[in-house]
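**Student:** Please go over the structures that come below.
Only the coordinates and a few stated rules stand behind these numbers; no lab work does. Every value quoted in this text rests on a predicted model; they were computed, and no experiment measured them. Cβ atoms are built from the backbone, for glycine too; each structure is taken alone.
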Structure 1
């Protein structure tokens, strides 16, 4: 993430931060599409939650939100903070 991003550094797990850094270099358009989804999660987590699928893990519930037009790319996030955990292809 860049210094000018309005989202706090702690809003992304270390895994997600590394994935986004790699995507920024590899595919700028996909990177921007994913950041748009992340911004929606932070600005309106209730709406993002209503559009997400939920996965129950040993650590609690993780939400999975599709990146529009970028199937099968998903953003995995938690609603309690909210916090983006990971970004990767995931079957629907």
Structure 2
């Protein structure tokens, strides 16, 4: 299982709007064709804050790969941004 996070842009006290556990095979299928960008061992702010960002929904899908994982593109433990995958598409996959 791997933790999938839906994250707001900018610096917030709690940027994660939703977190869910998914089987690695489902995650691999969901991120197919998307690049993974390593963010580090702690989740940094992603993108810029706006006046409305505290009221808006998530803009990013992030994988929490701090535990062991066999996903392609995950070379070290930490957080990975799924570049170009909208949270709305991710929510459909979780169902």
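**Student:** Given 28 as the derived value for relative contact order in percent (Cα under 8 Å, 6 or more apart), which of the supplied structures 1, 2 does it correspond to?
**Tutor:** On the way: 1: 28; 2: 36.
Attributed to the structure labelled 1.
**Student:** Something else: A value of -4500 was derived for helix-only ellipticity at 222 nm (-39500 (n - 2.57) for each DSSP H run of 4 or more, over all residues; to 500); which structure in 1, 2 was it taken from?
**Tutor:** Answer by label: 2.
**Student:** If mean count of other Cβ atoms within 10 Å over residues 16-23 comes out at 13.6 when worked out from the coordinates, which of 1, 2 was used?
**Tutor:** Values: 1: 16.4; 2: 13.6.
For mean count of other Cβ atoms within 10 Å over residues 16-23, the value 13.6 is produced by structure 2.
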